[in-house]
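> Quick heads-up: structures coming right below.
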Structure I
Amino acid sequence: MTDSSASSVRSVPDHQTTLAAMRLASRAPSLHNTQPWRWVFDGVRLHLYRDDDRLLTSADPLGRQLVISCGAMLHHVRTAFGAKGWHTDTTRLPDSHRTDYLAVIEFRPWPEPPAGVLVRARAIDRRRTDRLPMYAPTDLAQFLHAARMLVTPHDLELDLLDDSAHQKLAAASEHTTTVRRYDMEYQAELHWWAGHSGDPEGVPREALASDAEFARVSVGRTFPSAPHSARRGDLEDNARLLVLSSPRESVTAWLHTGEALSALLLECTTAGLASCPMTHITEMPSAREIIESMLPRPGIPQVVIRVGTAPDEPETPPTPRRPLTDILTIRHE
C-alpha cells in the first residue's frame with residue numbers, strides 16, 4: 001500500500017537554486033534585448049507570461065518575435081534547472097482563455113542530467129550575438145548534425161542556405177530597411193531600444209557595429225550607428241546562413257521556434273562558433289517569400305542565423321539584463 005498523501009507531494013527546487021537558475025536563464029536573447037517575459041513561481045510550479053508592455057507594435061504587431069523571445073528564455077530556464085538536477089515537465093499554452101500565459105513548468109529530480117545539458121548550461125554566460133564579419137564556420141557538417149537533433153523535437157526544420165543565398169538575402173534585408181526607413185514609429189522603437197548604454201535592457205552602443213563594420217556584413221539588421229571603429233577590418237565575411245522554419249504559423253510554433261533557437265545558439269557556443277540570430281528579415285512577407293523559395297521543402301521561415309568563426313580577441317562584455325526582481329515573482333500558495 002502506498003501513502004497517497006506523500007505520493008502527491010512533488011519535490012521542488014529550493015529558493016537559492018531557483019534564484020540561481022533564473023538568474024542564469026535571464027541571459028536568454030530577445031528582440032532588441034527587450035526581455036519581454038514575466039515569471040511566477042507559486043512554490044510548486046513555474047509560470048511563464050508574455051509582457052505585452054514590451055511589445056514592439058510597429059516591428060512586431062502580432063507578437064511573433066516577442067513569443068520567440070519568450071521561447072528562448074523558456075529553453076534557457078529548462079537548461080539551467082536541468083544542469084542543477086531538476087527535470088522540467090513543460091505544458092505550453094496551458095489556458096486557452098489567457099493569451100499571455102505561455103507555459104507552466106513542473107519539476108522532478110534529475111540526478112544525472114545528460115552531458116549535453118550541462119555543457120549547454122555552461123555556455124549560457126559565454127554566448128554573445130556577433131554582428132561583425134566572421135570566418136567560415138569550422139566542422140559545419142558535425143555541428144549541423146548535432147543542431148538538427150536539438151531542433152527536430154520542436155517540429156521545426158533547420159536548413160543551411162548555399163552561398164548564392166547571401167546576395168538574395170542581402171537584397172531582401174536592404175528592401176526591408178528601405179521600407180522601414182521612413183516609418184517613423186518603427187524608427188522610434190528602434191532608437192528607443194538600441195544605441196544607449198547604462199540601461200538594464202536594450203542593445204548598448206558598444207554591442208552594435210559601426211557603419212564601416214556593418215558595410216562588410218552582407219546580411220544584417222540596420223541599427224543606429226555605433227561610434228566609428230573598424231574591428232576585424234581585414235576580414236571578409238564568410239559566415240554561413242541557417243534558417244529555422246515551421247510547418248505552420250501559430251503561437252505554439254513561435255514558442256517552439258524560440259526554444260529551438262536557444263538550443264541552436266548554445267550549441268554554436270559549445271562548438272566554438274559565433275552566431276547572430278536575425279528575425280527582421282522575416283518581418284516582411286516579401287522577404288519571407290524569398291527565403292521560402294530557397295528552402296528544400298515547404299515551410300514558414302521564422303529566423304535566419306548567421307554562423308561563423310570569430311577570430312581570437314578579448315571577450316566582449318555581456319549585454320545588460322533586468323534585475324531578477326523585475327521578471328520573477330515568488331508566491332507560496
Structure II
Amino acid sequence: MKRIEVWADMVCAWAYIGRQRLEKAGFGEDVEVVWRPYQIDPMAPAEAEPLDAALRDPVAEGALRACHPALTPAENRDRVAGVAAQERLGPRWGAVWRPNTFDAHRVIALAHERGGPVLQDAVVERLLRAHFTEAANLGDHATLVALATEAGLDGMSEALASGRGTAEVRFQLLRGKAIGIVTSPTFVVGGSAVSGAQPPEVLRDLVRHAVPERELPDEVRRLRHAESLLDARDPLGALEMLRPLLDGHGDDSAVRMLAARAYFGSAQLGRARETLESLLERAPGDHYARFLLGRTLERSNRHAEALPHLRLAAAMSPDPDYTGALRRVAERAGT
C-alpha cells in the first residue's frame with residue numbers, strides 16, 4: 001500500500017480544493033491518505049480576529065497570501081472563489097476568521113491516532129467546510145469540539161484541555177520543515193512531491209511513479225531531520241528533534257555532535273562547550289569537534305583558550321574555515 005501525506009493548513013483554500021481533487025482521483029483501498037500539519041500563518045493570535053481586519057495588517061496579509069503569493073489578496077479571493085464554484089464547494093464561499101490553526105491540527109492528529117485515515121479525512125473535510133462555507137472560527141475550542149463530534153470524533157474537549165496531540169503536531173511541523181515542505185497543500189509519496197491543488201490526473205501520476213522510501217529506524221530519521229533543520233538554520237528545532245535521542249542515546253557520538261552544533265547555533269555556548277569537551281575526551285583527533293570548540297570559545301570572547309584548539313584543527317585539516325578562524329582569533333588574541 002502506498003501512502004500520500006498531505007501537508008496542509010485548514011485555512012488554506014487551495015488545501016480544500018486539493019482535497020476535493022484528491023477524492024476525485026479515486027485511488028481506492030491501495031492508497032492511504034494521511035494529513036499532516038502546515039501553518040501558513042503561525043503568528044496568528046490565539047484569539048482569532050476577523051479576516052477583514054487582518055488583511056489591513058501588512059504582516060498578516062503577507063502570511064495570508066502564502067497559498068498563492070503571486071496574487072494580491074483580492075485577486076486571490078476571486079480566483080479561489082471561481083475554482084471553488086467549479087468544485088461545487090459552497091454555495092456560500094469565503095473565510096471570515098483569521099484563527100491560529102495549531103489546535104485544529106491537534107484535533108486532526110488525534111483523529112488519525114484514534115480512527116486512522118478514514119476518520120481523519122472526515123474531520124479534515126468538516127473543518128475545511130466549516131471554515132470556508134460556514135464562517136466558523138477554527139481557533140475556538142468549542143467550535144473544534146462540535147465539528148469533531150459531527151465528523152465522528154468524540155472526547156476532544158478533554159483532549160484539547162489536557163494538551164493531547166501537542167507533541168505530535170510539533171514533531172510533524174518540524175519534520176515537514178526538515179523534508180522541505182514550504183507551501184500548503186503539498187502532496188508527498190515516498191521521495192516524490194507536488195505542491196498546490198493539482199488536478200486528479202497529476203495526483204494519480206504522482207502515486208503511480210513514486211518510489212517508496214527505504215524504511216529506516218526512527219533514530220536514523222530523527223538524526224537526518226535534525227541535520228536538515230540545522231542546515232535550514234533552525235537549531236532550536238533541531239534540538240527538539242534530538243530530544244528523544246539525547247534522552248535514550250545520550251552517549252552516541254553522532255547524537256552529541258549534532259546537539260553541540262545546535263547548542264552553538266542557538267548561542268547556548270556553555271552547553272556547546274561541555275558537549276564538545278566530552279566528545280574530545282573520547283576522540284582527541286576529531287578535527288571538526290576541535291574546530292567547533294575553538295569557535296565556541298571565540299564566541300565567548302575566550303580567545304586565548306580558543307587558539308590551541310583552532311591550531312590543532314588547522315593542523316589536522318586544510319579546511320579554509322579552520323585557517324580563517326585561526327587567523328581571526330590569533331589577531332584578536334594579539335599573537
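Where a number appears in this text, it was derived from the coordinates with a stated rule and is not lab data. Quick caveat: nothing in here was measured; it's all calculated off a predicted structure. Cβ atoms are built from the backbone, for glycine too; each structure is taken alone.
> Of the structures I, II, report the one carrying the highest value of mean count of other Cβ atoms within 10 Å over residues 141-148.
The maximum falls on structure II.
> Let me ask you something else. Here relative contact order in percent (Cα under 8 Å, 6 or more apart) has been calculated and equals 25, so which of I, II was it run on? Mind dumping the intermediate values first?
Values: I: 25; II: 16.
Working through the options, I get structure I.
> Between I, II, which one scores greatest on mean count of other Cβ atoms within 10 Å over residues 109-116?
Structure II comes out on top.
> One of I, II was used to calculate helix-only ellipticity at 222 nm (-39500 (n - 2.57) for each DSSP H run of 4 or more, over all residues; to 500), giving -11000; which?
Value -11000 for helix-only ellipticity at 222 nm (-39500 (n - 2.57) for each DSSP H run of 4 or more, over all residues; to 500) corresponds to I out of I, II.
> Please compute distance in nm of label points 7 Å out along Cα→Cβ at positions 197 and 293 for structures I, II and give me the label with the greatest value.
II
> 33, 21, 20 is what came out when semi-axes √(5λ) of the Cα gyration tensor in Å was calculated for one structure; which of I, II is it? Please list the in-between numbers first.
Working: I: 33, 21, 20; II: 45, 22, 19.
Source structure for this number: I.
> Starting from the value 1.3: which structure in I, II was distance in nm of label points 7 Å out along Cα→Cβ at positions 133 and 213 calculated from?
Derived from I, not from the others.
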